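Next up, some structures in structure tokens.
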Structure I
Amino acid sequence: MQTREDIFNTLRDALVELFELDADSISLSSNLYQDLEIDSIDAVDLLDHIKRQTGKKIAAEDFKQVRTVNDVVEAVFRLVNTAA
């Protein structure tokens, strides 16, 4: 089972790697679209990366509700900690 902190650290590393963001600028309250300037194409790349890391897919409908880094952490936490 992954903790929320583990998921955040993995997500932050992915954001740095995929989008060349400064790790210090990424916090749980960071807005993906306004603060981190993630666009819809980037969001698809991020979803694909999460799927590769977890082996599970976040439904696009669920991801539409995501606004902050914490929202992503919570979505991944629910995904990896629910019985398949």
Structure II
Amino acid sequence: MHAIKVARKLIQQQSESDDSKTLARLVLALESEADFPISDIYKLDFKNFELALKILAEWRLDRYASGKVRLFDLSLQMAELYPRA
């Protein structure tokens, strides 16, 4: 399964977890080409850290445009539900 799809499922199923919130913010930063503190990736558990790296690789390749759109939409919803303090 591709990382973008895995991330979307994780964010949907565990929307209140810190890792889901971090991954959603990563996606928003990638899509908007905004800054993202790399140290936030290091705070993820190892499995989700690896997922974040795979998301970065897939995003760079830009091969999964339709999956990115759905993940970006979900990440926007997360940003509205859990604004960063």
Structure III
Amino acid sequence: MLADDSGVVVAGAGSWALCEEMAAYAPLVADGTMPRGVLANVTVHAFAIDGQRVYLCTRGLASGQKCDDAVEEAMRAVSRILSAKAA
């Protein structure tokens, strides 16, 4: 699920209610206002696209290099798709 800095879903897959919940909490989890364990098995990855902070939230992924590589690839893909340079 991808959220913007105001906690709104930009794109998601799966349960819409869960996507909205993850989006709402993502900025708070990323800045440390809310503990990371508040959403079970959810990891928040903050990054910027053209100066706009966004949050990629993953759920239920096992940790490790394969997972890290998949998240990095997803962040590159999202940046490529949403970047103003792509327009």
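FYI, it's all coordinate maths here, none of it is from the lab. From a predicted model like this one, the values you see are computed outputs, not experimental measurements.
Taking relative contact order in percent (Cα under 8 Å, 6 or more apart) as the criterion, the largest value within structures I, II, III is that of II.
Match the computed value -12500 of helix-only ellipticity at 222 nm (-39500 (n - 2.57) for each DSSP H run of 4 or more, over all residues; to 500) to one of the structures I, II, III, and report its label.
On the way: I: -17500; II: -24000; III: -12500.
The read-out was computed on structure III.
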